[in-house]
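Every number in this text was worked out from the coordinates using simple rules, so none of it is lab data. Quick caveat: nothing in here was measured; it's all calculated off a predicted structure. Cβ atoms are built from the backbone, for glycine too; each structure is taken alone.
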Structure I
Amino acid sequence: MGRDALISLWQDTAEELVVPEPRVDPSRSFDVAIIGAGFSGLWTAYYLKEHDPAIKVAIFESQRVGFGASGRNGGWVSGFLPMSLGDLESSFGRAQAVEMYRHSFATIDEIERVIRAEKIECGFHRGGTLHGATNAVQAQRVKDEIEEARRFGFGEEHYRLLSSDEMRDRLSVPNLVLASYTPHCAVVHPLKMVRGLASAVLRLGVEIFENSRVAEFRAKSVRTANGEYRADVVVRATEGYTSQITDHRRLLAPLYSYMVATAPLTTDQVARLNWHNRETYHDARNMIIYSQLTADNRIAFGGRGAPYHFASRIKPGFDTNQRIHDKIIRSMHSVFPVSTEVAVTHRWGGPLGVPRNWQPSVNFDEQSGLASLGGYVGDGVAATNLAARTLAHLIRKADHELTRLPWVNQPSRKWEIEPLRYIGINGLIKLSESMDKHERRTDKPDRIREAVLKTFLG
């Protein structure tokens, strides 16, 4: 494996973005200071400027635009959220659950609108998502999701089971016993998308301070190595890197997700897969996998299962893990046997942000001017847009239907102190792996481990 294989496919196939260097002067002040130049921060800046072109917005980024999860994810623009309709109903009621998902589904249209309006070339293609099952337990999960959608009034146009013939016509996966389809997903080249969005906000007059790590922030100010900047509103949009900020270590746990990509498939290999509309694919196992067919016919395949590092540590060396990458490659080979015929050309990874309740939130305190958005648990490419539009309305103090969504001002409690956090999170990972093994071996659910899992996630 050559050195180039240890960078992401996205980084290897996107043009560099040249960000004009802003005037560094701590005596300057802004209306809004945003910490983090990923999707959350950039979308927030975009909509603030769309509402008020005169507003002064600055974004402070510790590395480069799109350095974090926004630039290296699986490229799924998914309308689904890490919390289910049933989860939302339990906490906020049926009507709020429906509203949350109605707006989440519509977010894909909004993202496409901006991509077209700003002429962002990022390979946006709306092929939907296929959710497969390879054993009876997974099949029941897929059926349960469909039944839940129906219970909340989402019909076949939103989510439906596929016949065997329909599934074969869309994608060939061995040992598949059941599959569902939803149109509420698109694919993109995520780094091209985040850099295109950054170009758009720069044209709108937003200033981006790259290589400007915010070590600490409080009401009305952010502190970097160059000094302290004043701002009426300070937005934390740091996702998986939140634990690196003073006094924020236990807000979001950085859990690592890893990906691989193959060399481009031949026309014959794509035909053998029947993968003609570039639907994203995942299955109903407990340990998440996710895949897409890229615009140049590569299989980009990712998965979870990496260990959590004690005290929420983040290091460049953690971005690759040979054991986990090899496991992901084996999973890819089992899901798409044709992938054994082509080389794996890239492998990469990095942290994503996970709150203790596993649910994203959008928060704004009018009195202090402190705001935050995040906790997407890996489902953020679309959710960041909805969260940013919501936050922009909150900052403007506008009465809007988005500001009444159930994730507004619902921050999670903090993660446990160490070593409880380390033991709990890694125990959860081991538990998910063992449940998948049990289900494959017995074709039956593991009720005991399932109960333990639900207790931990509660």
Structure II
Amino acid sequence: MTRPLLLSGGRVIDPRRGFDQPADVLIQDGKIAAVKAGLGAPDGADVRDVRGHVVAPGLVDVHVHLREPGNEDVETIATGARAAAAGGFSAVCAMPNTDPVTDNQAAVGFIVRQSARAGLTRVYPIGAISVGQRGERLSEFGEMVGAGAVAVSDDGRPVVSSHLMRTALEYARTFEIPVADHCEEPTLASGGVMHEGLVSTRLGLKGIPAAAEEIMVQRDILLAELTGGHVHLCHVSTRGSVELIRRAKQQGIRVTAEVTPHHLTLTDQACETYDTHAKMSPPLREAADIAALRQGLKEGVIDCVASDHAPHAYDAKEAAFDDAPFGIIGLETAFGVVHTELVLNGGLTLPELIARMSSAPAAAFRLPGGTLQPGAVADVVVLDTTTRWSVDPATLRSKSRNTPFAGRTLTGRAALTLVGGTIVHELEAAPGR
């Protein structure tokens, strides 16, 4: 049995309960035992003075790529979980585009076992919608859910067949899991490497129009309405998508959505120097899209922030822009980027940001955590919201270094991350040391 842990004197923010005030948090036997000002420490407790810091539910990321099995040279479940813990995440959901694809009970079970072996951040597998992600026939959802899958997705590949997407939404209803879709109409996006606009024209690069995303967003919304299923829209990037989701929610359609830190903060102008660290899918869009995404996040039209952590090897990203793979890493910078750009610079309050990175994603995917309610699992993050730090790729815990935020000065990071009451990440200057 582990020693009780008392987090003393911090600002406690629990968005699910609307709780935001100075308090102590007592953790016993892997659960939240009490949240109250002036709590005494039980005999033998480990007491951490967290005055000046924020205590919140552990962050939850519903969209990461951990590359295991198949590409362990760029990331493993263990290294990804370590990076997640350093970013303040107590839970992440692993996308199925591994090699082989996570499309069956055995593959899901492998990820569950590797996560348990790592003993760090919780890793919840997402199973593939279709066998081999080929978009032809459904995977066996029931067996994957039984093995531990919490959602299904063919992320990286849109579900082109509307019939298959309809069937997936109907089938997923049986298990009360979301169907997460990468919204992109492939014939419109074919060959595109960045957002279609003035910048792509100037650079001579083939663009991907906003309509390629919006067509599939609208289709998925219509199919969710038809089936009563829960569709989750991955990495929303355009102002048109935000408006479509707003209308769908007003009509009571079961749709949730996520946005990434990079789509909230970077425009297609980041591609000006042919920097492949700015090449991502969906592509970086325009300033008006960023404004709409930020407003949608604040209103809850977009439910949550997700990193879309996508590690790649150095030499792959050093290729010509047309040839380089899409994607960046993001687990260790996600909170700092959004806190710096949206909270400190205006747009979101800190409780709103914590809600979008903890309680809302946990609710969207029906995961434990996301609250400091007594009796809840003790997945907790202690956030240092004042310290400035510079993003140095060489010091990141991920195996990969592909970030557009290298050299950026951010404010705010995780000082302590706890999973089930156990400390899985601690900054060297963490509180109470």
Structure III
Amino acid sequence: MKEKIQKVLELIKAHDVKMVDFKMVDINGQYRHVTIPAENFSEETLKSGIGFDASNYGYAVVEKSDMVFIPDPDTAVIDPFCDITTLSMTGNAMVIASPENKPLAQYPRNIVIAAEEYMRATGVADTMLILPEFEFYMFDQVGWEVAPNSIGFAVDVEQSYWNSSTEGKGCVIPKQKAYHVAKPFDKGYEARSEMCLHMKNAGIEINYHHPEVAASGQFEIEPQLGKMSAMADATMMIKYIIHNTALKHGKTATFMPKPIYGEAGSGMHVHMLLLKDGKPVFSDDAGYANLSKTAHYFMGGLLKHISSLCAITNPSTNSFKRLVPGFEAPVTVGYATSNRSAVIRIPAYAKSPDKRRFELRNPDATCNPYFCYAAILMAGLDGIKNKIDPHAEGWGPYDVNLYHLSDEKKAKLSHLPTSLDEALNALEKDNDYLTAGGVFPKELIENFIKIKREESRQLASIPHPAEFDKYYNL
């Protein structure tokens, strides 16, 4: 620990750091922070931590809400968005106890750590590698209003098809035709390249970035495979960098799954594989798509629990406006190779044994990434434990386009939840796989469901502009 503290102190000195910022995560997966002058940072800071009220983060009842945040020096990075030189760190929340503090079981970072420890205890694997794909929109303008006499929103993107008569230079993109478009149509290029450079400086390696399908400012940035706990931290930092860089370029970024009606939604597909002693657990030359029995059981666990998983991986009412047919979003419970209509896709291009994997296509970035990744791991481990064979259960492989099946055949398939309430109902009934090994505390699941039900209830009670279109003159 002394070596780590020394490295942080050296970083403060080398960059003439004035402030040290501690970034914490609330129950919804959003950063909150507290800052101290750099001269106040010391070894004692890492031992005693920073006190905070966990009830304001959604984790604990008021009577038991006094917690301390312990920074993790391994996460120290210079924040590029602060005019005053600032060193940023994340870390873990602890319950104040005697003789020593103990981890707050509900805190997201602690849950990811607990999930990894549970995985190692099963003997199945010692490492989970994941790769989330970050799809997002960047708008030139956005505004919304929710008032008794006025409800609505408006966005604008210069290169969108709806500006074909006003843009003036002809650099507009037809609807749903933006995938990989080049300059001059790709007006988000500089912003995305800058985002990727910031990510690299934060220790996050990037595979690529590009325009996505939607012509209204949709893009994607894909990092490289990383250890699950580190990638959960990286997910928070990636979103932070995207939001702040967009603002710097006079734009606004959103990870809403479906911000534009009729355009492609934004997901956060999660690729995954397991390692044991550095060797791939999911690879088998003789298996379907070169995947092992263990990999198939892992997929079986995901598919068995997919409805309850959706409450954690897709925790917004807007999430289910994306999970509809016609936009390469998954709606069917099943798996297949190179098939984007099934909820689990096995990429055909991942041919080497150490890269063989599959992706879960339903998650989106409104999730708390720590909860999301830990829940995915726990569902997969449950599938391995109970030898849940997805083929024997009738979940595939579906090597056909599921959108083009007849209505009769579609009726025989199982489907993802169509609303947040439906997913929450499933989570209420099916959560034992999450609480195995004490990874997800029962009280966290109950509190999460309570918060999300109230959120859904509030939104359901607000009149929608489209309702005026349908019902005003009846």
I, II, III: which one has Rg/Rh (Cα atoms, Kirkwood Rh), for residues 225-272 alone, as calculated, at 1.04? III
To which of I, II, III does the computed value 0.25 (FRET efficiency 1/(1 + (r/R0)^6) of positions 137 and 241 (r between Cβ atoms, R0 = 30 Å, to 0.05)) belong? I
Rank structures I, II, III by mean count of other Cβ atoms within 10 Å over residues 9-16 and report only the one at the top, that is, the highest. II
If distance in nm of label points 7 Å out along Cα→Cβ at positions 257 and 313 comes out at 3.7 when worked out from the coordinates, which of I, II, III was used? II
